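Enquirer: Listed after this line are the structures, all set down as structure tokens.
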Structure 1
Amino acid sequence: MISGQSEGAQEMGAAIGALGLVAILVMGVLIVAMIAFAIFLWWRIFSRAGYSGAMALLLLLPAGELIMLCILAFGRWPTLRDLERLRNLPPR
């Protein structure tokens with residue numbers, strides 16, 4: 001026994017510790033799932049804008065989301081470039 005604690009108190013402490021460990025593991029799994037879902041969403045956005053979907057991996061960098069937003073906000077989208085090129089073609 002640890003300095004005057006009863007067996008019941010020790011068991012309760014062990015149960016609380018185990019519950020805390022389970023909570024940490026569940027939170028870790030949820031965080032990884034949210035990051036994976038965010039990468040999936042950004043992959044789709046970049047693909048539809050005409051960029052490589054792999055640019056979504058910038059999300060893993062510390063300032064990656066800011067970089068991605070700047071690319072989308074200020075960059076010339078390949079899909080719009082292609083659309084403009086097709087509109088400027090002479091009619092058949």
Structure 2
Amino acid sequence: MDYLGGIKKYREDRVRLEERVSTKDHGDLRAYVDDYIRASDDLDRDQFLCMKKAVCALRDHYAAMYDVIIKNWSLITQPRSEDSMPLMF
């Protein structure tokens with residue numbers, strides 16, 4: 001998922017929402033404000049859920065990386081001697 005692109009899309013959607021609501025007839029100002037608040041709340045809630053999902057995925061990645069490092073700590077702190085076969089090549 002493209003998290004930074006999602007933030008850009010959120011901002012663009014927010015601008016489109018403001019443009020769409022501002023072009024409506026303002027006969028009833030209270031209805032205009034209520035429509036804008038409801039629409040922006042929906043948009044904000046969706047963005048919050050997407051960002052929460054992104055943070056949870058990031059946490060999971062760091063937890064997996066931490067687990068791999070802890071399990072291989074002895075190999076990290078005491079690497080093999082140079083006589084043995086290289087690990088990467």
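Rule-based calculations on the coordinates, nothing more; no lab input. Quantities reported herein were computed from a predicted structural model and do not represent experimental measurements.
Enquirer: Work out which structure the value -24000 belongs to, where helix-only ellipticity at 222 nm (-39500 (n - 2.57) for each DSSP H run of 4 or more, over all residues; to 500) was derived from one of 1, 2. Walk me through the intermediate numbers first.
Expert: Working: 1: -24000; 2: -27000.
The read-out comes from structure 1.
Enquirer: Now a separate question. Figure out for me which of the structures 1, 2 the number 8.8 belongs to, where mean projected area of the Cα convex hull in nm² was derived from the coordinates.
Expert: Details: 1: 9.3; 2: 8.8.
It traces back to 2.
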